Structure 1
Amino acid sequence: MTPIQQCIRKKEIKLRPIWLMRQAGRYLDEFREIRKLNTNFIKLCLNSNLSSEITLQPLKRFDLDAAIIFSDILLVPYALGQKVEFRKDFGPELGNIDLESISKTEELDFFKKLLPVYKSIEKVKNNKLVSKKDLIGFVGAPWTLLVYMINKCSPKQKLKKDFFKDKYLIKEILLILEKFLKIHIENQIKSGATIIQIFDSWAGLIDDENLKEYIYIPTLNLVNFIKSLHVPVICFPREIRNYQEYCKIIKPDVINIDYSTNPEKIRKEIDIVVQGGLDPKILLTNKDKLKAEAKKYLEIFKDHPYIFNLGHGVLPKTDPQMVDYLIKFVKSYY
């Protein structure tokens, strides 16, 4: 059993497994070399040879306990027929929603569009670097994908004014997303993913009165589906205001906390496995500050099953030597 699986399934507290969100990607020179020659991000994600190579790059450098497949949550709207592009210094840009066209998406067509993702997972799974590690697949939560699809770009902490005006459109999109997210999840698991993480990057944008309709119910449906496939599920509802309520309702196997959350409060209120929390900006400072902050999380969760991770993804300007230092410190702490 892998260290992460022991932590999740056996609630082991003596182990401190570690992996990092966005560990495969933009802070590594070897990734930037590939990116220079592959300017279309969607095509890069859908190149099974390159995406599997990128996934394995951090495992060649660091003693991590998991690989996370190099992909993107917006491949689902792309596979549903919405235009998705990534502009430099801007981020994702999506086209208009054609509900009639999206509603007619055939399961086989969706599968074919995302087949390179599943082939990439198979390639990684068969690599000896992950023989004793977990392979994490992932999806965006229905709410976060809805935000991108309607907003048509990153909301940057704010939804457009008329976001909720077409309730019928929202309802239909959420139903479509649930159906095809389940297909995407199942195919990742069939291809070799041993854990699924649900990223709800924009959970903090929803007000309390709409949590049930847009976050709790859609996410719970996915969590129950993943559990039915006998695979652990990690949820990351970034900047949600009440992690305790979220865990009580959604019941993920693991809750990933963001860096704005008080870890001591989480330790007192939450009894499931906790993951993450460290501010990725700490990796941009120095080793003394990094050590002190990492130690804080290790001490707070010393008697609680905990997977070391960040409260968001590795930043592009991060020095890989700082990542190496962090991993070695965590591994040697106990």
Structure 2
Amino acid sequence: MTPIKECLINNKTDLVPIWLMRQAGRYLPEFREIRKNNSNFINLCLNSKLSKEITLQPIKRFDFDAAIIFSDILMIPYGLGQKVEFKKNFGPNLGDLDIDKLLEIEEEEFIKNLSPIYELLVELKKSNDLKGKDTIGFVGAPWTLLVYMINKVSPKKGLNNNFFLNKELINNLLKILDRFIKIHIKNQINAGATIIQIFDSWAGMIKSDFDKYLYNPTLSLVNYTKSLGAPVICFPRGISDYSQFCRIVEPSMINIDYNVDPKNLLKNIDIPIQGGLHPQVLLTDKANLRKEVKKYLEIFKNHPYVFNLGHGILPETKIEMVEELVKIVRDFK
């Protein structure tokens, strides 16, 4: 059994497994070399040969306990036919949303659009580099995908004033997303993903209607993933009450962000926990890194815990700091 599965299923804490969100990415010089010659991010995600190489880069360098596939949550809107591009120093930029076209899309077309992702997973399954390790597939949660698809750009500066006006559009889109996210989950598991993580990157923006936008849509995906025999990790970043989320949604594991008080959380959650460390800690020095990492390790030493960050690793992170992080976690007793 893999270290993370053991943590999930047997609640074992002898050794703390470790992997990092966005571990296959811009902080790695070998990734930057590939990116130089592949400026179109979507095309890179759909190149199963290169995406396999990228997925395995951090495994070969740091021997993490899991690979997370090189892909993006916005591959789902892309698969549904919405234009998606990534602009340098800007981020994602989505095209106009045509709900009539979305209502007509067939499952076969969606699967065909995203087939290189499933080919990637099939190839990863054959890799000797992943023996004894998990392969994590992932999806964006309905709320976060809804935000991107309607807002069309990152909502860092807030949502468009008209965002909630078209209730029919929102309701239709939630139904479409539930259906096609499940198709994407099923195809990832069938192709070789051993765990699914659900990223709700903008969950903290939900101020009302939590059942509609957060709990019910995520619960639907969690129950579906479990029905396929795969554990599911949820990351509802920025919400104020992780314990209530866990009681309602019941994920196999909860990924916490860096604003969560880990000691207080531990009083109210009995499922396995992942994450917490602020990615900016990796931009400081080794002494501070050791102090902050050990804080999480000590707090969770008697609780099933997978070491991770409270958000994705930052592009400017130095390799030697990641090496030190892995050493601290591996040496912890």
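Since every read-out is calculated from the coordinates, none of them should be taken as a lab result. Because the structure is a prediction, the values reported are computed rather than measured. Cβ atoms are built from the backbone, for glycine too; each structure is taken alone.
Here are the numbers for this structure:
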read-out	value
Source structure (of 1, 2) for distance in nm of label points 7 Å out along Cα→Cβ at positions 218 and 234, computed value 2.2	1
Origin of the value 2.8, where distance in nm of label points 7 Å out along Cα→Cβ at positions 290 and 306 was derived from one of 1, 2	2
Structure with the greatest value (metric distance in nm of label points 7 Å out along Cα→Cβ at positions 26 and 250, set 1, 2)	2
